[in-house]
Structure I
Amino acid sequence: MSGLREECGVFGIYSPKTADVANAVYYGLFALQHRGQESCGIVVNDDGLFTSYKDLGLVNDVFDATTLKSLGQGNIAVGHVRYGTTGQNERLNAQPIVVNHIKGRMALAHNGNLTNSFELRQNLELNGSIFHTTSDTEVISYIITKERLTAPTIEQAVNKAMDSIKGAYSLVIMSPSKLIAVRDPNGFRPICYGKTDDGSYVVASESCALDAVGATFIRDLQAGEIVVFSKDGIKSITDHCNTRKKSMCVFEYIYFARPDSIIDGCSVHTARLRAGAFLALEHPVQADIVVGVPDSGIDAAIGFSRQSGIPYGIGFIKNKYIGRTFISPGQKSRENKVKIKLNPISETVSGKRVVLIDDSIVRGTTSARIVKLIRDAGAKEVHMRVSAPAFVNPCYYGTDIDSKEGLIACNHSLDEIAQIIGVDSIGYLSVDNVLKIAQGSGCNGFCTGCFGTEYPAEIPVNTKKNRFERKISEREDCRE
């Protein structure tokens, strides 16, 4: 609820026989809708013939029974839900991207953000490549296609492409006969796979999407791993594993992922309960009720309540028919949506000292409006507790905080932030404790660069989301 925008969701299925794979992808994308609400798309492979459909909007709006039927049947399919960290919200930037090439067709869906996309694209364009989108995903497709000229198989081309592309990328790639899943060497973004009762293999950003199609979870991909699904079975390529320090985005546990997902062996729900418990230990307060900001603040609020002994209460009713506030283009639109998205329950908070739990504070404007809602409902005191450390640095690996501009914690002290958002006190989870919320999982390293620690991968030269959409007056390399 903080104003932080997330990345995307990817999904793929490989069936041993021709089936209605489009419907499976539809349900998978529905389960991943929280990861991106700008656009979505599905590509179905019927014996090497690709049929695709993508558009702006939510999964349920873009795809109806007629549209899904038009995709036909096949034995492989990939899908994508998008919030773009590079490129504007236009239909041309919707994914998956489909490439037609003499070495074979390819469909590609990407979650993450390349840190060297600007340089790669510039070099490709200077050597004659023509781009149709303004997303970094098309850069990945070009690099893979270029490597296919000499690589004997598509998975070897992908393996070679990983030598060039840098940053965050979890990919699902479809060739005429294979489904390929890829996770970058840092493991910034999650990706896993499972198997259905009919023998189909399913790849998804989160395990909740496997559940949605009745697939049994098998495992997460290792950082740097390529997994290939084909008629020959499963093949794992680990050439890029253990080449970089594992640096998964800790915000997957704090905010991005659905609470019913399990990522790298740790329940997201459990991680958020731990975050709330740590908050209660770090920032105790005398209060009457603990309230969580829906949705990602609720689990942390329950954890705070259990640890502190302060009762938990439902403080807000959320309108289920409106998307996350940060999806709206422009800050003003996001602010206005708060009014119709959340409604406080006066009986819960009136006359009480309230501990308000949220997942993060980026700019502070949305938080201020939420605090005002709860004060207008009669809260006597409001004490904000945040289940993440203060956001003081840009993120280059899959969210849209591309500069320090507007980050409230960069320019104000704790007391000033409390005054700006209208609370009696404020407390953030420490970096030391945020690293412990998924202890015991297979994730042995997190990226916490946005909290002021060292970045685990290179910082891009050009960080702006719309770096491929500059005006002529902003470019030195383009003059008529």
Structure II
Amino acid sequence: MGVYAPGAEASRLVFFGLFALQHRGQESAGIAASDGHSITIHASMGLVNQSFRESDFTHLRGDLAIGHTRYSTTGTSQQCNAQPLLVNGQHGRLALAHNGNVINSPQLKRQLQDQWDCVFNSTTDSEVIAHLLANAPGQTWEERMFSCMRTLEGAFSLVALTPYGLIAARDLLGIRPLCLGKLNDGWVIASESCALEHLGATYMREVEPGEVLVIENGSLRSAVHTSGGRRRALCVFELIYFARPDSIMDGGQIHSVRQALGAQLAREHPVDADLVIGVPDSSTAAAVGYSRQSGIPYSEGLVKNRYVGRTFIEPNQRLRDLGVRQKFNPLPDVISGQRLVVVDDSIVRGTTTPHVVSLLRRAGAKEVHLRVCAPPIRHPCYMGVDMATRKELIAANKTEEEIRQFIGADTLGYLSVEGLMQVVGGRQKGFCDACFTGNYPVPIQLEWDKLALEEPEE
């Protein structure tokens, strides 16, 4: 997120806003601030509340600041990859924070090293973007960012900080989200609108695909790249899982969209049961929607440990497995002897689901009917979700019946792609559904490796 707050310490506002975005990344957190003359930065491994002390803010002064919570999709989880990243270029110093994945970053890195002698201190594609922007041709930041857009392939929503201004941009397809809010005489830019609410800012609108926002000299400018009619491709997984339910995205509130997904799931996969429960938290709204459509009562059946983060976005499988075992406890008084419909948002690797079904069985559930409000995920994501090999994806390697047996459910029902698109507004609005269909919004030639920038140069 980025904040311009005249007369205030923007870094503190960014700090509180990052709490609202913690669900998007749990590996590191950082803030860069500008006082109109110089940029200072602090980034550390861990959650937001672990990464900052009061003394850190004595150095993060100024009415301009950007911040980041990291979920690694390029580069390992280590200190050098914590964002924002600070670089030097033809246009001076620049700090950058990025959400997404640039699939041609290895080639661009080599070009930057050869052409501009750029020195890289991280192993992430975000530093490639930062160097590219800091050295891009153009008289204005809008022109320089447009030049980057013509070069970068993949997904990027970003905020960048110069000593005297703030820049925000979203890729031509709008794959990852970004929104704009008003805060008194200033502005807030964030991945999700829930961060605006935490600061008391007013949600204005989403940043358009291909749009560049520049805040300089106290004013906001906007320019939109002419993308030649290319379609939009917002990641539909944002609506299913990633985004917080109180955020506004694609013109609607996520909570309402997820309830509608649950209702559609009930139409497609009805079952005779006693109780509907959701796998907390991202499936709760969908479970309520399933209950209302089916007429089967809804209840809480699982209690989530609030101090265990999202295991899906853990950086490796060992940590995911450990996290899952500490994540949920069942409510035996509620579920014992009951035929359960268990609504989950998705099955990606199959890490969490078998454990959940086993918990419910041990707590006395008579039947477990799993309903998933996403289609089977059969294809890797190259656009900012860390599931980049087919061998990780259970639906790419097993039939639905084999998955049902593996997770131990009595029945299994996935939402269809057609049903998903019917709920979210159809393909005419523009979504990336490549993880379900294999139809990528940009050409994909080679299977992406998140460690590509860590491999030794030939």
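Every number in this text was worked out from the coordinates using simple rules, so none of it is lab data. For clarity, every value in this text was computed on a predicted model and none was experimentally measured. Cβ atoms are built from the backbone, for glycine too; each structure is taken alone.
Can you rank I, II by FRET efficiency 1/(1 + (r/R0)^6) of positions 79 and 119 (r between Cβ atoms, R0 = 35 Å, to 0.05) and just name the one with the largest value?
II
Output the label of whichever structure in I, II has the greatest value of distance in nm of label points 7 Å out along Cα→Cβ at positions 375 and 439.
I
When mean count of other Cβ atoms within 10 Å over residues 103-110 is computed for each of I, II, which one produces 18.6?
The value was obtained from structure II.
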